[in-house]
Structure P
Amino acid sequence: MSAAKMLPPADVDVFVFDVCDTLFYSNTTFDYLNYVLEQKQLGGRRRWLQLLTKRWSPAYLGLAVWQKLAGGDAIKAAALRLLVGIPKEELYALGRSFLKDFLGTRKIARTHELLASSVGSRTRVVLISASLDPIIAALAVALEVEFVSSELDYDGRGRCTGRLRREMSGQKHHALRELAGADLRLAVATDNFTDRALVAGAAYRYVVVHRPADKPFWQDLGPQFIEAYSA
């Protein structure tokens, strides 16, 4: 792809952006968990997170097998348990500092240009992400856009239970319908293979690829590719 500026579509109702590996070179869920545990100096929990996310570890391998058999995302569910007891207010404050300290240096420039040039137009710009609410809420405020994300669960004292109240994985179509209604003319920017149906239904399709081998999966949809081969 040439380095020419990518212009946003002017005739769509909603422009949907994924976040992880679309706007940033980051799996924001796991990077945020690591950041939180580091900032709170919870070394034991941080070591557990490393075991859960390193592909060579017995914990990761065991959960990966369980995930294939039972479905769902057992690795993510186990990792979220490491947030048990942390107040919501603190998690949101850490989401804002994570955005500044960590994500600020990991932007994918082409998608940020596309988003920035769409904000302020007649098009509604919406972040729809399976990442966590403390991160995506902070990002949406910074970008002045709407958002829908997975949501952590909190108890009556406002402390995280280590579970999700809402999981967005595989639910983006439904979330978009709830937020903006049906029969919309869409633009979509994503890298997620699981978003293929959402991309297929869009009038304008922007697909972020991190290696050339990803392109054939999308080729028949005729998207505009955004090549993000290195951080």
Structure Q
Amino acid sequence: MTKTTRGYLPETASLPLASNQAELLKMISAADAVTRTAAARIIRQKQSLDVPLTLALLAQLQLEDKLYPKIEICQTLQTGDAAVIKLMLPLVGKIGHNQLISWRQCTTSKKISYPLPRDIIARTLARVSADYFSDILVFFENNATEAEQMELLDTLGFKCFYSPTLASAENLRRIYLSLKKPLGDNLLTWKFVTLLSAFDNALSQQIMATLSEQTRPLIQTELQRSARLAANKHDDIG
């Protein structure tokens, strides 16, 4: 399979003329993968992402089996505003099969960076403007299921790690108190421990101390990593 059949379109390529929304809607679901890539890129370049186009892109993303249209759609969605994010949030954990479902998938990273979310919508949300962090957090608190929280912990942790103003004790408190599942020997705890690497405050240290009683080695090694990264962030600020 060539890059073209996978929908590759060079950044320097001339884009088709699409003068109105109706034409863009047709292009989004076109049989040709390159056309689908072009549609998402045109929308982003024209800054014309609205609710109808967002719905069409999300519908196509659920069906898309080619790499480059998938990448382009996500890059366009991550430029969205609060209305776009509202449409994305209910699809967290529902597209693709890359979500964390087993301890066998867990590995404590040796990198000092925050891991990219595995879920495609959670990963796209991690790259939206920090201005919309509160929209994601409110959904996490009030509407997210346990499965959705599992994926959104990756999003929230990623944003707090790379936007220090978001890594407040209040935001951590809101996340912690909203968890649908008690912390313990479970995968949600693994993800929450990773999120703690973004925070260096009394609450995060208190939670880490409590979780240090967990006996699963994977949780212990992740706790050590999070404590180390949080301390390094403190040293960098200091």
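Bear in mind these aren't lab numbers, they're just calculated from the coordinates by the rules spelled out. Model, not experiment: these values are computed from the prediction. Cβ atoms are built from the backbone, for glycine too; each structure is taken alone.
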Output the label of whichever structure in P, Q has the greatest value of mean count of other Cβ atoms within 10 Å over residues 86-93.
Q
Give the label, chosen from P, Q, of the structure having the highest value of distance in nm of label points 7 Å out along Cα→Cβ at positions 14 and 214.
Q
For relative contact order in percent (Cα under 8 Å, 6 or more apart), which structure out of P, Q has the highest calculated value?
P
Test item: distance in nm of label points 7 Å out along Cα→Cβ at positions 38 and 206 calculated as 2.9, pick one of P, Q:
P
Among the shown structures P, Q, from which was the value 7, 30, 30, 20, 11, 2, 0 of P(r) over Cα pairs in 10 Å bins from 0, in percent calculated?
Q
With helix-only ellipticity at 222 nm (-39500 (n - 2.57) for each DSSP H run of 4 or more, over all residues; to 500) coming out at -12000, pick the structure among P, Q it was computed from.
P
With Rg and Dmax of the Cα atoms in Å, for residues 78-117 alone coming out at 14.1, 37, pick the structure among P, Q it was computed from.
Q
Parent structure of the calculated result 14.1, given that mean count of other Cβ atoms within 10 Å over residues 150-157 is the read-out and P, Q the choices
P
Who wins on distance in nm of label points 7 Å out along Cα→Cβ at positions 54 and 182 among P, Q, i.e. which is largest?
P
